[in-house]
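Next up, some structures in structure tokens.
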Structure 1
Amino acid sequence: MVRQEKSQLIIMLTNINELGFSGLVQMKCYQYWPEEPFKKVLFENFSIENKEQIQISEDCIKSKLEVIYLPTNESFVITHIQCKSWPDHDVPNESQVNTINTLLKEIKEEREQANSKIVIHCR
């Protein structure tokens, strides 16, 4: 979808694993990008390399990912922002105002640089 829509920004509002209603840790999202800078992963027909990673707040991480679509060798860069404190099955509370403000500021800055569609996901 990101390649098809030429999106340059992914907002991820979840952790990879979270504590579920049952009290057990559940996988919420597949780790489709390398967390460590300068590492690569292969995911289906894509090679994804983490070119840069910045801690933008206590619980938000911004990464620059180089994605190569292997069948055509097409390359593009995506900004990936993960907000790890977004509550599962809920909305943020007052104590998370700073996180939301940071997230909105980063989205605004990224949109000023590249006016593309945004992909937002929580799973």
Structure 2
Amino acid sequence: MPYANPIDKKIYDMGYGEKNKKRLQESRKKYYQRDETKQRRKINYKKYKDKWTKQAIEGYGGECLFCGEDRPEALLFHHVNGNGTEHRGKIGNGYSFFKWIVENNFPDEIILLCGTCHLILHRAEGDDD
């Protein structure tokens, strides 16, 4: 059915969605439960997480601020003002956190540390988290 303008099509589409809401939800649910869809999403998630993690680590110099450890698997991001849990609650975990770091131009409130230095710092602050 051709439409004179895109607004008419949008109105029609909205009506279709409302009339067929349950059927569309079931269709989406089946699609996302398929094994090939799950596998593809898992691969895409890893690809984007690796991309953003690498950029975030490189943006902070690629090594621990205290000891110079440079193995990516040993590096962690530390919130200097101690609000890491709250901050990640707002922006999310996983690649959304690393993406936020890159898109916000590597904020000074976050530093890059190796796991050992990160633990030592938390214990020195009296925080065992």
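Every number in this text was worked out from the coordinates using simple rules, so none of it is lab data. Remember, it's a predicted structure, so these values are computed and weren't measured experimentally. Cβ atoms are built from the backbone, for glycine too; each structure is taken alone.
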Quiz item: Can you tell which of 1, 2 yields 2.3 when distance in nm of label points 7 Å out along Cα→Cβ at positions 12 and 100 is derived from it?
Solution: 1
Quiz item: Comparing distance in nm of label points 7 Å out along Cα→Cβ at positions 36 and 68 across 1, 2, which is largest?
Solution: 2
Quiz item: For which of the structures 1, 2 does the calculation of percent of Cα pairs over 25 Å apart return 25?
Solution: 1
Practice problem: Can you spot which of 1, 2 the value 0.9 was calculated from, given it is distance in nm of label points 7 Å out along Cα→Cβ at positions 60 and 84? | Solution: 2
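Have a look at 1, 2 and say which one yields 26 for relative contact order in percent (Cα under 8 Å, 6 or more apart), as calculated.
Working: 1: 33; 2: 26.
Computing relative contact order in percent (Cα under 8 Å, 6 or more apart) on every structure in 1, 2 gives 26 only for 2.
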Exercise. Tell me which of 1, 2 gives -19500 when you compute helix-only ellipticity at 222 nm (-39500 (n - 2.57) for each DSSP H run of 4 or more, over all residues; to 500).
Key: 2
Self-check item: Computed 19.8 for mean count of other Cβ atoms within 10 Å over residues 76-83 - originating structure among 1, 2
Solution: 1
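Check the numbers for distance in nm of label points 7 Å out along Cα→Cβ at positions 28 and 52 across 1, 2 and tell me which is largest.
Numbers: 1: 2.7; 2: 2.1.
Ranking 1, 2 on distance in nm of label points 7 Å out along Cα→Cβ at positions 28 and 52, first place is 1.
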